[in-house]
Structure P
Amino acid sequence: MKLAWILWLSHVLPQPAADSLCLSTTVFLEARDQSVRGQEAVAEVALRRRDSGLWGNNLCKVVTARHQFAPSLVSPETNLSNSPAWDTAVAIALASQRNWALPKGQRREIVPGASHFAASAIATPTWSNAFQVATIGDHTFYRVQRLKPSKT
C-alpha cells in the first residue's frame, strides 16, 4: 500500500482510528528495522509531542507536521510493502497508545523527556547538541525542549 493512500485514509477515518493509523505509519517508516524498544521510543516521542500541542492536537497532525517525521519527508508514492514489519508497527503503536493513556506515574517511558530523535547515519540536525536521553539502535533521542502538556 502507498503512503498517499494511508494519509488519505487518515483524513476519513474517525478518531482514534486515524491516530492509530498515523502512529503505525510513523513507527513503520522511522523504525521498522529497529528493535521493539526502538520502535516504542519513536512512538513515545510522537505521543509526547501530541500532548504538548506544539505540533498539533492529534497524532496525525503531529506526524505530518512539516519536516518533523517520515510521513512528511518521504515521497507519497512510497510503498509500505513489508507486511511483517507493518504488523509489528501496528502492534507497537496500539500498545504505545494504551500505555500512554495511563496516568503519568503508571506509564512506562522508554526515553523520558525526549522531544526529538535522529538517525545519525542519515542526518545531523542543528539541535543534535541538545541533551541526549538515549541511543537505541541507530537512533539517538534528545530533549531539545521541555514539553509540557497543553492546557486544552
Structure Q
Amino acid sequence: MDYVLLVLSILLIITGLLGCVLPVLPGPPFSFLGLLLIHFTRFADFTVPFLIITASIAIIVTVLDYIVPIWSTKKFGGSKAGMWGATIGMIIGMVFLGPFGLILGPLLGAIIGESINGAKSQNALRAGMGAFIGFLLGVGLKLAASVYMTYHFIKALL
C-alpha cells in the first residue's frame, strides 16, 4: 500500500506543479495533497504543525491567486470589463496558443475588454498590463508554494 500511495503522491506533486501555470488546476492544493499522502507511508513523517502550515500556505495562495489579478487590474485603472476580458482571454489563449496563450491571453483580453467598454487605448493598455502583472504574480506565488512543498517531498524521500 505504501507504494500505491507513493505513486499517487508523486502524481499529485507533478499535478501541483503543472497547476501553477494551468488555470484549470489548483496547484498548491494538489501539492499539499501529495505531501499529505506520502505522510501516511513509511517514506515520510511530517509533523502536524508542518502539515498545518503547508495546508495554510496552499489555501492562502489559492485565494490570493484569485484576488491578485483583480487587484492589479484595478490598480492599473481597469474596470470589470477589463477583468472579464482578461479571464476570457486567458481561456481562449490557452485553447488556441497553449502555454503561450496563458501569457498573452490575459493581456490581450483585458485590452479588448476595456476597448469594448469605451476606454481610451492608453487606459486599455494599462489595464492589460495590470492583468498581465497580476497573472505573473499569481503564478509566482503558486510556484513558490508548490516548489516549497515539492522540496520537502523530495527531501523526505531522500
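Structure above, values below:
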| read-out | value |
| --- | --- |
| With helix-only ellipticity at 222 nm (-39500 (n - 2.57) for each DSSP H run of 4 or more, over all residues; to 500) derived as -14000, matching label from P, Q | P |
| Which of P, Q leads on mean count of other Cβ atoms within 10 Å over residues 30-37, largest value | Q |
| Identity of the structure behind 1.6 (criterion: distance in nm of label points 7 Å out along Cα→Cβ at positions 6 and 110, calculated), options P, Q | P |
| Which of P, Q yields 3.8 [distance in nm of label points 7 Å out along Cα→Cβ at positions 102 and 126, calculated] | P |
| Answer label among P, Q for the case where mean count of other Cβ atoms within 10 Å over residues 14-21, calculated from the coordinates, equals 14.9 | P |
| Percent of Cα pairs over 19 Å apart from the coordinates reads 56; which among P, Q | Q |
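All of the numbers you see were taken from the coordinates with simple rules; none came from a lab. Everything numeric here is computed off the predicted structure, so don't read it as measured data. Cβ atoms are built from the backbone, for glycine too; each structure is taken alone.
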